[in-house]
1. When helix-only ellipticity at 222 nm (-39500 (n - 2.57) for each DSSP H run of 4 or more, over all residues; to 500) is calculated, the result is -15500; to which of the structures P, Q does this value belong?
2. P, Q: which one has distance in nm of label points 7 Å out along Cα→Cβ at positions 105 and 169, as calculated, at 0.8?
3. To test your reading of the models, identify which of P, Q gives 0.60 for FRET efficiency 1/(1 + (r/R0)^6) of positions 65 and 177 (r between Cβ atoms, R0 = 25 Å, to 0.05) when calculated.
4. When percent of Cα pairs over 31 Å apart is calculated, the result is 14; to which of the structures P, Q does this value belong?
5. Say we calculate FRET efficiency 1/(1 + (r/R0)^6) of positions 57 and 137 (r between Cβ atoms, R0 = 25 Å, to 0.05) for every structure; which of P, Q gives the highest result?
6. Figure out for me which of the structures P, Q the number 13.9 belongs to, where mean count of other Cβ atoms within 10 Å over residues 1-8 was derived from the coordinates.
7. 25 is what came out when relative contact order in percent (Cα under 8 Å, 6 or more apart) was calculated for one structure; which of P, Q is it?
Structure P
Amino acid sequence: LPGHGISEVRGEVHTMEFLADTVAAGLRALGIDRCTVVGHSMGGYVALALCERHAALLDGVVLLSSTPNADTEEKAAARRREIGLVRAGKKELLARTAPAAGFAERNRARLGDAIADLAEQVVVTEDEGVVALLAGMIARPDRNEMLRTCGVRSLFILGREDAYIPAEAAERMVAAHPEAEVVWLDRAGHMGFLEEPEATADAILSFAGAKGSTTDNE
């Protein structure tokens, strides 16, 4: 996605809509006219915008440690503090703290190399890219009603020990979406695809391979 790694930064704010349009253009350029899209964390916000703007491309959407909720004031304020750190030349502070916080405490020692790799990704991403992505997340709207009514199948994959989406909040979110499928990762935090990779892959493949979806029946 633009703003990640060595990808070009294309503005002061990378909205989720802009990123979704970029993904849609990429899919069409590859000749992909239907797919199941999986979005982790911020990628889930992009997937939801894709669902809203390009639903005809989607057989299903998987929200992996992600939410259709907009940022709370508290979360938006935390992101603004992170923007301030980056602009002050202190991005390394985020690299030292944010990656580890995404893992359940029980998994941090075992997955130390993965945490180090994620920290390095933060370091090599351009400051302007980090700021643009944080600003885009702050600006995103609530998409709960859209998810309920868009006609695209949905799956939540959630970690029971996610510090960013605590279990109680996740339970409320799931209860608000009876149309969605749900898979819980009992020993994972926010990084379930690294903490419980086999269970995550099984859930995604099972969902993507399922028939009788809303779109299949239309």
Structure Q
Amino acid sequence: MRITEIFYSLQGEGLLAGVPTVFVRTTGCHLRCSWCDTAYSFYGGEELSVDEILDEVRQHPTDNVCFTGGEPLIQDEAPELVETLLNEDYEVVIETSGSLDLSAYREMQPRENLRLSVDVKLPSSEMTDENELGELEHLQPHDQVKFVVASQEDYDYAKSVIDKVSTQAPIVVQPVWGKNETWLAEQILEDGLDVRFSMQMHKLLWGEKPGV
């Protein structure tokens, strides 16, 4: 499996923000979101086996692993790694673009230890045509749906998805880093959206750089 970095930090986003976590960041992505903050993971990386990745994960004092990218699920060995981590009693978050079939992961056990974090692409990303919104209907209450908002157009698109797609998963709305944070928070309050507003905690603490 092609790996850009493995590091130990605090989860910076979503429902588990603040939780100590080992991040396994893969190399490569089939999308090119205009505002992507991990474009450094598109190329390069190091080839590691599942066992080598597991050995590195074990070096850190936490049972929480975030499998991220790039797009981690385009890696051929992704199912094997996730199943191995679950069998080792890790709690795993998969951060995925929401443009791929997730059925194989929905069937993995113990399912309660696997959280799918699905990032719905909004207009500013220039990738909305890649969304597979039907996947949201299969998510469970411990999963999450994420919208990363940069503009009014993004916000309106997110609201339309929230209104028309039924999902059991909590919804997280966060601003693109450095763009209209206060405005977005006020819009959510004004419209009474049943969502969680999230900032990128790791960037507030350490700035925008790899390995945090």
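1. Answer by label: P.
2. Q
3. The structure behind it is Q.
4. On the way: P: 18; Q: 14.
For percent of Cα pairs over 31 Å apart, the value 14 is produced by structure Q.
5. Going through P, Q one by one, FRET efficiency 1/(1 + (r/R0)^6) of positions 57 and 137 (r between Cβ atoms, R0 = 25 Å, to 0.05) peaks for structure P.
6. Details: P: 13.9; Q: 18.8.
Checking each candidate, the match is P.
7. Label of the originating structure: P.
We did not get these values from a lab; they are worked out from the coordinates using the rules stated. Everything numeric here is computed off the predicted structure, so don't read it as measured data. Cβ atoms are built from the backbone, for glycine too; each structure is taken alone.
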